[in-house]
1. Work out the source of 13.9, 39 here, i.e. which of I, II gives that when Rg and Dmax of the Cα atoms in Å, for residues 59-146 alone is computed.
2. Rank structures I, II by distance in nm of label points 7 Å out along Cα→Cβ at positions 99 and 195 and report only the one at the top, that is, the highest.
3. Suppose you compute distance in nm of label points 7 Å out along Cα→Cβ at positions 203 and 227 for every structure in I, II: which one lands on 4.1?
4. Of the structures labelled I, II, which one yields 25, 22, 19 when semi-axes √(5λ) of the Cα gyration tensor in Å is computed from its coordinates?
Structure I
Amino acid sequence: MADPEFSCMFERAPQSCGFVEQAKGADRVSLVQIAGMNGVRLHTRPGDSHVRGSRAAERTDLALSQRASDCYEGKEHWWAHSVLFPDDYVAPPESTASSWNFGVVADFHNTTNGGGQANFQVNAMPATAISPDRPTGLSFKVAYGNQTSPTEATYPIGPVVRNQWYHFVYHVKWSSGEDGFFDAWVDGMRKMVYRGPTLYPGQGCYFKLANYHSAFGRPSSVIHARVVRGSTAGAVSAGSLEGILHLRQAPRSGR
């Protein structure tokens, strides 16, 4: 079994792993131990807007450089990370006919200075919707093609459940062409199978842990743990993966 190529278990400050804070204040990021795992708490407060291009939305993120993410055209990786929604997590409010509320808890962001839609996101959307075409709960999103008006594909996961770890695993080939792919598992169950471009032409990407959401006037927290990148499924996954890998029992989620 191959060793991980990158690993951060948050036993020390995230900067020791190469993460850079994107936050309104230093007190928005703190180490925690919860539900049997070391983690990092990303906290937002009302007014945490205009942080690294967030505009009116509020953000406390941790960004890994493109080099540390190794996200370049033609590269293939396995990734794993874990997310927990604690008691003080607040879901974005229901969107209205004139407003679109959203939340993002992790992404692979494109490298252009102009920002724009990330190539991959783990979205935490409102719990309810005014119509069936509005996404709710957790989902994956892929974006590719023309950055100013990208083509997008969304893969639902399910409603947000608090105080349990969600263990994500990804197998990805970064490509702006049709040979790209992105498969994703949640708690060992395959939730996404995508074939096609995973980068915008001429760009790479970098990995981010996020608490990024519409401004809704309340403080909110998201907890992250165990970020791992490797060349094989066995190098990153702590448990079995549907259709791919059979290992020891996956870590138990705190409930």
Structure II
Amino acid sequence: MGEITPNRYVCYRSCEALTVDGHLTEPSWKRAPWTPLFVDIEGDARPLPRFGTRVMMLWDDDFFYFGVDMEEPHVWGTLTKRDSVICQDNDFEIFVDPDGDGEHYMEFEINPLNTVWDLYLDKAYNKGGKADHTWDFVGIKHAVQVDGTLNCSEDVDRGWSVEVAIPWTSMAAYAGTDCPPKAGDQWRVNFSRVEWEFEAVQGGYRKKEGVPCDNWVWSPQGAINMHIPEMWGIVQFSDITVGRGEEA
């Protein structure tokens, strides 16, 4: 496997206040660029994912927005309590390190039932970091839409979408940099999708025991470990309103 270069994304300003409902139908979302389809967390050493995953990002004075589209023929979820270990279900995860120093970063996970887990790490686990599971993104907004029938194995779904708005105020104390950012600032960000194999049981789903999950990401890590912040992608914030021009 060759050297992995972190992916890059230009994040434009939204042209309106976004309603966080999971539909991704506002003009700003229609104009925002998608990331490339996700790849395996290890990179080129592993096969391409079975299902497509892609993300858009936007920002304004109040929020950092994320819009996610995931192909999934069988959408299911089991966890309903906040701050459960959401990656025990199929999930989508956001990792944010504002100043890119590999420390003081934040993680957010969400499943198809719109159940979330958010946590703060002072540094990566392999450097002795400890996760604060009581920490929350105060004021976060999140929503899920299922294009199909949740927890029904008797039909085929198209997938599910996620919309998240993280307030700058919830990150400012940990950012180590301007928050909200200035145009031209670059943050380290990555995304992970956890996908488990399942078996159909009485019209529903049961996760297969002993089968490891797949991990699909925007910017590959080179190892089965999302907590290597120096391998995360680079998001550059632009003061251009989405759809009205492009960064050089």
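1. On the way: I: 15.0, 42; II: 13.9, 39.
The correct label is II.
2. On the way: I: 4.3; II: 3.7.
That would be structure I.
3. Details: I: 1.9; II: 4.1.
So the calculation was done on II.
4. On the way: I: 25, 22, 19; II: 27, 21, 18.
Only structure I yields this read-out.
Quick note: the coordinates plus some simple rules give every number you see, no bench work behind them. Keep in mind that this is a model prediction, so the values were computed, not measured. Cβ atoms are built from the backbone, for glycine too; each structure is taken alone.
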